[in-house]
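Just so you know, all these numbers are worked out from the coordinates, no wet-lab data involved. Source: prediction; values computed, not measured. Cβ atoms are built from the backbone, for glycine too; each structure is taken alone.
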Structure I
Amino acid sequence: MDFSRLLADRTKGMEASAIREILKVASSPDVISLAGGLPAAETFPVDELPDLLRAALDRYGSAALQYDASEGFGPLREALVPHLAARGVTATADDILITSGSQGALDGLGKVLLSRGDIVAVEAPTYLGALQAFNPYQPAYVEIETDDDGLVPVSLDRILEDQRVKFVYAVPTFQNPTGRTLSMGRRRQVAEILQRHDALLVEDDPYSDLRYVGEPVAPVKSLAPDHVVYLSTLSKTFAPGLRVGLCVAPVELQRWLVIARQGVDLHTTTLSQALAAEYIRGGLLDARLPATIALYRARRQALIDALEAYMPEGFRWTQPEGGMFIWVTGPRDLDTERLYAAAIARGVAFVPGRFFFADPSQGRSTLRMNFTAAEPDVIREAIRLLADAIHETSRDSTQGVVADER
């Protein structure tokens, strides 16, 4: 049977995740992966989980295994109120929608907000998973300029002045893929711009608990609450496999997000939510976070030190204050997809940067590296091998030019 004739038009905008395909290769035991955005497995509360499960079942009984409200498990929503307040997000339990990871919220926003051809303004580069969530709804993208300090407010203002944008999507804190953080001054500018244009921002904030240096910066949600949908997740600080995310949106939009997810999965897994509620209310998240931060701080520094020791002239990289990623920019003639093949041959994986741009012609000389999932000595060896691959591809490119000239 020819199933291609049955597919909906929206599948034309759907592609397999480039990172997921890369991770298939990187999962080989012979490959050091700096590709995926994976938390370190040793941060997962494996030893505490039996006690968490018993506490959840003792407290909630069969309710932890039953169908539940689409908005989310009540005790988890209540536990998240002070957790969000510590970040600067004021919300009641009724304001919080629990989702299947923040990815579930991104898909829901695409479903309720986007019609074919609607314009979404995104950073350049931006989070690949957001593009994948929005693409089936067939939007058009306009890219907001960025610099070493993140999103450029003047560029956002110009875009909102000139175009009819359905919403803006951004990761202001420890951005994926660059690791950059928007300063408080720029956040105030963004908030003023949103309010002046009556525009909506989807603020994705999965990493702000993972700060290694510097002082916390309040989310844009705290500055323009009626113009921001705030997303976060427990994937980076509890366990990604439990798929617990959260969304705080203006009331009318939240209502539509609830309706949209009822036809998809009814609600996020109740047992996962009950475990998360006990993890937060029992103080385990706060108790375990310092050790996670110390672990990641050392790995971040190991990657920065290795880049400084081994990378050839002409390369530069971000030095994020937190999060999980470092963004590397090479010479303009570098092709990081070609470099990826040479690196894999040496047993190292990263993500070529072009996958993070709405315009795929951009970012050919860039790449993203994750530092949270590998130990410092492994990171150092990976960068040494990557530098060898860079020298090889540079040499091959030079020889190719000479051959062409002949």
Structure II
Amino acid sequence: MTAELIEGARVILDDRVETASVRIEAGRITGVDVARDGATVIPARGLTLAPAFVDIHGDAFERQIMPRPGVMVAVETALLETDRQLAANGIATAYHALTLSWEPGLRSVETGWQVLRALEALRPRLTAENRLQLRWETFCSEAEPLIAHALAGPDRPALAFNDHTTAMLLHPDLALQDRPFDQVPDYPITPFDAPRFLKKMADQARRAHVSPDDYVTLLTTVWQRRAEVPAHIDRMAALARSHKVPMLSHDDSQAETRAYYRQLGATVAEFPMHDRVFFAAREAGDAIVLGAPNAMRGGSHLGSPGAAQMIERGLCDILASDYYYPAMLGAMVRLHADRVAPLPALWKLVSLNPARAMGLSDRGRIATGQRADLLLLDWPEGQAPAPLRTWVAGRPGYAALPLTPHPEPAL
């Protein structure tokens, strides 16, 4: 593979932004501010070069599989399109948040197998590194064979513990952010004839492509499994530990919930819902994940803590794309404009920190020896940035229009 020298860009390094040249060869960064030494030169003066994004929770791929409620398209086509979107948005490593639920349709175990098999088959044709976050609904014991298969495979996934079943059944007098630990004996459930509950079930039923009555009947049946859930969680956590895969817990609302999953090995707190969980996670040294759309928009659409405020308070380590891939870059723009932190520190939220949380020590920063996962941006001062080039392990992943450098921005 011919060496390339990205010359004269404003480079986002670990602790500073400086004009430099970055040399890549055989998939690795082989030098910063080194001589051309026969490399093909990519002129980048006036442009910005950054580590490509590492996205540890993205579920926007679901809209490719089901572009309208109840309308599904071929999984292979959906994943190929998703891969193009990843590269075009500067995401070199992506963990698709594959929900494995007792629901029929989009989030069913059947669809999960289709996605898993398609990714295995498409691997040689994909641009970004497409991995899986096995977003397991803990009431769904039917998913255990799929999880076991994925954990034993070569593409090291992550395992996330979700319990949306108890969240759906929470009594309407309690805010979602205040719901008790999922396994308390006297968990306060909603009346099944409550208007708000029935409306929510109608919305869920559309995604599952069943009638609201059938959805409620299914949910009632699933709820009867509640006593079996802790044993299922123990078994899956033990399996994940045996394969040394990273584990996360999702939407924790109580410090007790975070402590429960931490002792099982889930040391990443994904989208905590209350200050007490943030404090408990930080005290224990857990990585804390929030949504990049939250940061880009200036707040959570669910009323959860705002990402910018949590970053300022030292209570957020990672931003994930969640439901919108462009939000990772959008979050950097908003947070940088609002002076939440210096740009190198902000960029670690979307590159180095998620890589480390997933055990990927070879990427996430621009330094000699690291994997050449890079993003070249056209970012004129005071304007929105546009990705121009993405490299994935040194391979061209995305290229937009020919490079048209601007005067160097004041980053």
When FRET efficiency 1/(1 + (r/R0)^6) of positions 13 and 165 (r between Cβ atoms, R0 = 35 Å, to 0.05) is computed for each of I, II, the largest belongs to = I
Which of the displayed structures (I, II) returns the greatest value of FRET efficiency 1/(1 + (r/R0)^6) of positions 149 and 269 (r between Cβ atoms, R0 = 35 Å, to 0.05) on calculation?
-> II
To which of I, II does the computed value 0.30 (FRET efficiency 1/(1 + (r/R0)^6) of positions 53 and 141 (r between Cβ atoms, R0 = 30 Å, to 0.05)) belong?
-> II
Of the structures I, II, the one that 2.1 was derived from, the read-out being distance in nm of label points 7 Å out along Cα→Cβ at positions 45 and 101 | I
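A value of -10000 was computed for helix-only ellipticity at 222 nm (-39500 (n - 2.57) for each DSSP H run of 4 or more, over all residues; to 500); which of I, II is the source structure? Before the final figure, lay out each step's value.
Details: I: -13500; II: -10000.
Checking each candidate, the match is II.
Assuming 28, 46, 23, 3 is P(r) over Cα pairs in 10 Å bins from 0, in percent, for residues 189-228 alone as calculated from a single structure, say which of I, II it is. Could you put the intermediate results ahead of the total?
Numbers: I: 28, 46, 23, 3; II: 29, 54, 17.
The value was obtained from structure I.
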State the single structure among I, II that was used to calculate distance in nm of label points 7 Å out along Cα→Cβ at positions 5 and 261, giving 3.9.
-> I
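One of I, II was used to compute Cα extents along the principal axes in Å, and the result was 69, 44, 39. Which label is that? Write out the running numbers ahead of the final one.
Values: I: 74, 58, 52; II: 69, 44, 39.
Structure II accounts for this read-out.
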